[in-house]
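Values in this text are rule-based calculations from the coordinates and carry no lab data. Source: prediction; values computed, not measured. Cβ atoms are built from the backbone, for glycine too; each structure is taken alone.
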Structure P
Amino acid sequence: MSTKTTELIVSKTNLLKGLDQALQNYKVVALTHRGERVLYDYINSTDEIELHCNATVLPLKKYFFPQDETIVEYTADGKFTAKVEAKPTVLFGIHPCDVNGLKILTEAFADDHGDPNYLAKRDLAVVIGLECAKLCDKHAFCSKVNTHYATSGYDLMLYPQGDQFALEIATDKGREFVAKYLATEKAKGDEIALFCQEKDKNFAVEPPFKDLERFPELFEANKLHPIWDQEGARCLSCGSCIMVCPTCFCFDVKDEWQLNLEKGRRIRKWDACMLNDFTKVAGGEIFRHTATKRLHHRINRKFDYLMSKHKMAVCVGCGRCVRACLADISPRTIAEAINGEKPIKK
């Protein structure tokens, strides 16, 4: 249920003090230093929080859709127990592109009868977004796919204003969190509108792709475009792009027995459509046996049939796949070629 309001201000001091109080009842995930890296991780104190950071290597999906997850435990005598592990969690400081990534994942896992493991974790989570005023780096292209703003998928959104934040409450869950943990005051003006005006100026240098809303149609009509062979010839099929993508959700399911054969478990693990064996079936047949076919499938998921389903680009432009790719392949390059913004390299 949407209950958006934009009338509150919270100081940085009160925000961190409230999160420290929330640690008594929630596990809190935030940007934090781990050695020389900054990544999303569980924190024990708000002293660990890093408020200013570019995109992390791994996205937030690991907290709702872990890399390895036990979904069923069973015994040799035929007893099966479904495993659903979910704890109240606060995800703090989430950039708009990642909020949009979580929104797409949630829609995917809620489809049909819904995935109980994912949805149980999501239902117990409070998502607190943190607006960004400019692009992270040269690899990010969120404004090209209109994901530099989030319109849903979060409970609270923070808009930086010096040593304080304008606070938008988007859900009843967010309102309850504010009432319990955050000391706020009424805004003196329209701070959020002023922030967005400045942000719009900064992002104007990277306007949305031409004909973005027609991407499903354009990609469908350009299955044989030479960009696929050009980029596919450079692809190493390592799968790095999939592992860091906030909207990829393919997985494999395997059974593991204990050595005594008395107990076992069914686990699901992240899988990657860019790997050679992803489409391997009984008899050894592989349906997408070239890197070009696999790359075409992956990018088509983002800009063609899943975009039609979710009514938005399923690539959120975070740039993680570009940073991780050993061959410097970017969805942006392919999109620009498909819609005629830039000619392909000769």
Structure Q
Amino acid sequence: MNTLFTIGFSTHRLESLPYAHAEMSAHQAIVLEEPPSPTLPRVFRGDASIEEYLWELDAEFPEFGRQQLAILQELWHQGRAVLQIEPYLERLVAIHELFAQEATPAEVLARPELRDVYEMEREATAALLRFYEVSLQAPFPLVVATVLEFARRDAARFRLRDVLRARALAALAGQYESVYVETGHMHLSLPGELRRALNGHGRVRPRFLLGAVARQRSPRPRVFGPGDELTFAYLFRRPITPETEKLLAARSLIYIKLLGKDEAPASGSPTPHLDEELRLSALMCELSYADCEELYPLLKQAPPAQAGDLVARYLRQKESGGRSENR
């Protein structure tokens, strides 16, 4: 049996669920991007509530979780297998449990199966904490430098996660005719890693769930923010000039301040998050490094709506050739 693996790239947003549902329905097995939990089968059987599972999962997007679980429960009752495979996160849970039992870092490092994940998390977390430390008061070039360092660490973490997950997924080859793999949009190295792990014993088909919608307004099937673009450059070890690195990092600091945080924003569009990403991506192309340096102090404490107004006013004044009233 030459198993087909469909890699479904998406985010945990409500607008992606109809597309995910259609893809899942066309496969024998569905693999979720989360560590195994005994509670999930109990939810499917009706022995545990959805809320209990979401609490255990500490779901960042609870409404997405509720609606996805309803879909998965329907597919499970139709006879499809629903699996949870994410070895990196599974090992991270094990590390947290060891520390809860008062294990020392040396004892965790002594466990070969946990060592790489522990060291990777320690380095990435240190880089993120460094960014938080400097982000509010440090000079802009130093803030940008911490963004670059975190992006490097994050890319290495994505690479390890994809390698580990690919190896685990490859074990399903021959067990099912088709497998749908839920995959975060940052895991672009997973298809290549899975092909290597399968070594010819299966087929890999990447799918961007909102790809057809995105291509109606963009040349690419997925819209990536400047921070994502920077991380991908490191993930795939693409040549990138120091000037481009700094520009992407600077733009990412503005982009994240403008990005809405509502899980279900009020909108008449079926894809409000995609709409916003397309708009912000076009907006970022108008910002130079110097623009970002001037805007960043003004946006640090501003909510997204106010931040958007500030940037729009800044660009209008820039286009008219006038000095910013914020200088």
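Things worth noting here:
- For the structures shown (P, Q), distance in nm of label points 7 Å out along Cα→Cβ at positions 69 and 237 is largest in Q.
- Answer label among P, Q for the case where semi-axes √(5λ) of the Cα gyration tensor in Å, for residues 125-300 alone, calculated from the coordinates, equals 32, 21, 14: Q
- Value -19000, calculated as helix-only ellipticity at 222 nm (-39500 (n - 2.57) for each DSSP H run of 4 or more, over all residues; to 500), assigned to which of P, Q: Q
- Here FRET efficiency 1/(1 + (r/R0)^6) of positions 133 and 277 (r between Cβ atoms, R0 = 30 Å, to 0.05) was derived from just one of the structures P, Q, and that gives 0.55; the source is Q.
- Which of P, Q leads on FRET efficiency 1/(1 + (r/R0)^6) of positions 189 and 269 (r between Cβ atoms, R0 = 30 Å, to 0.05), largest value: Q
- Look at FRET efficiency 1/(1 + (r/R0)^6) of positions 101 and 205 (r between Cβ atoms, R0 = 35 Å, to 0.05) for each of P, Q: the largest one is in P.
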